[in-house]
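Derivation of every value follows stated rules applied to the coordinates shown; laboratory data play no part. Everything quoted here is computed from the prediction, not taken from an experiment. Cβ atoms are built from the backbone, for glycine too; each structure is taken alone.
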Structure 1
Amino acid sequence: MIKDEKKKWLNVLIWLISVVSMIGLMILGSRFLNEDNVGLLIEFTVITAVSLLFLYLISGKKTFSFLNNQTGYTVKMLFPTLFFSIVFGLFGTIAAIMDRPALIENWPVNLLIGAVNMFLVGIYEETCFRACACDALLPVLKKTKHPFLLTVLISSLVFGYVHVVNTDFSNLQKVLQFFLKITNVAISGVTFMILYWKTRNLLGLAIVHGLNDFLPDVLNYVFVFKDVDNSDSYVSGDIGTTIVYLVQLAVVIACLVYVYKKVAGTIDYPKTLEEW
């Protein structure tokens, strides 16, 4: 019994190491690789492989057996989460066509590599923040009063925090954007975790996650935009960014409510807890 308890806590440590490793590999990638699509492809491939290795250390073969389980159902239930990304990408495309920027050389290849990159991001982030997090935390929290609630809160808050790339609190707009970014990503994490409890499916989660990252940014793989620096776009201090985050907040809350009503009530929590 003591040995089993130690293994459970060891899995939590492995999950935390996987989070740190993912961040560390991203820092190393940005330092030693070109930040073009090919460089990112190499970086994201390595991070994906490392994340899947950590998942294997935590869960063994059991999680991988669910990779193709209910993929269509997962995508269907999460399709409303794509709404914001589709609309954002659509309006951006219309605006770009009106401005008529130059096309990137070999843009179809660039677009394809970009799509693959974002799919890899979907794989390693869902592996780290849903599969590894849940498979490590839930067994440890089994004896608590609310194991599912604690698991989703911890994993989603970590998921939200690591997505904030700027912590400059020089003005109120930046402070607001900092918390809005964390909140938006964390709520999305809750939505995705509910589907993970239901299906144990990573592939469907990765597909939707990748599309959510790819669609709003699709223009940057096709057109040449001069003098554009996106390094500070998450927390810019600009009122337009705050408005986008507020709209996104309304959308992610609506998506959470939809998935919660459609999926959460169909989960057999005692059975799920026993089998985990």
Structure 2
Amino acid sequence: MGLGTMFKANKAYKAQKNGNNQEAIRLYEECFAEGLEDARYVLAYAVLIIRDGQYQKAKDFLVKHQKAPGMTADQKTSLIVDYAACCFRLGELDKAVRKLEELYRKNANGLIYQTLGYLYVEQFDARRKADFLAREAEPQEPQDPALAQLEAGEEGKPAPQTPEEKWEAGRQKALKFNQEAVEYDDEDPICLDNLGQTWYRVMEDKAEAKPWFDKAHAAKPEQIDTLYFLSRYDLDQGDRAAAIQKLESAAEGRFSPLNYCTKDQVEAEIRALKEAK
């Protein structure tokens, strides 16, 4: 790899900063073909193709470059978080959670609280309960005794045995973790929103969820998921105009793989609400 490759990598980074994403992707890919391994550009390129919806490609790329020379601890954390996001979008939610739980046990930080907190909400969303119970009801392979001990309750009680008990334990884990995340940083809008979503989607308590969405909205008025869920309350009260206003604000945001809904879904709902009589 020569100086020309580094010059091209800097050009790709500038293109990315200016929003010329496809040009940046093209230049980055030329650089990697020429032997570029700089962790900064590895992560920058991964973000680009993840936002482009190329999750399998991004996942494979991150695995290939997980030991890029000079990668810092923070960069390694970012790489694993991006990898987990790809796993989630590829239908490997449990795998994504396990990877982030490994990071959490080693060194919790804001990014891990944000991401793992959201994935716990996804994992124990009430809509997933039927599938969870059906899966847990299937014959299980014998569990390693050491793993069983690790998964035991705080007081050394045996891990839940029935599917219903496992589901309830998961719900409580999601709630406890996201409460802990807010205690870690009570001004983090993502953590506040995650706690709101925990009450709304996992615990199915809209009244308890609302104050957390309000706090998240106050901290970051343009936050996509918060706007979406606050629009649910508007619709519950028959205020379609207020809901449309929030959804239109959400649609202007920059969506990520860890948003509850996509830009297309938000825009489709706006059209449906405007067309409704």
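What to note about this one:
- Structure responsible for 2.0, with distance in nm of label points 7 Å out along Cα→Cβ at positions 101 and 213 calculated and labels 1, 2 on offer: 1
- Which entry (1, 2) yields the derived value 20.9, 63 for Rg and Dmax of the Cα atoms in Å: 2
- Of the structures 1, 2, the one that 2.8 was derived from, the read-out being distance in nm of label points 7 Å out along Cα→Cβ at positions 5 and 205: 1
- For 1.00 (FRET efficiency 1/(1 + (r/R0)^6) of positions 29 and 125 (r between Cβ atoms, R0 = 41 Å, to 0.05), calculated) the corresponding structure among 1, 2: 1
- Taking distance in nm of label points 7 Å out along Cα→Cβ at positions 181 and 197 as the criterion, the top structure among 1, 2 is 1, with the largest value.
- Identity of the structure behind 29 (criterion: relative contact order in percent (Cα under 8 Å, 6 or more apart), calculated), options 1, 2: 1
- Value 1.9, calculated as distance in nm of label points 7 Å out along Cα→Cβ at positions 13 and 85, assigned to which of 1, 2: 2
- When distance in nm of label points 7 Å out along Cα→Cβ at positions 45 and 173 is computed for each of 1, 2, the one that comes out at 4.1 is 1.
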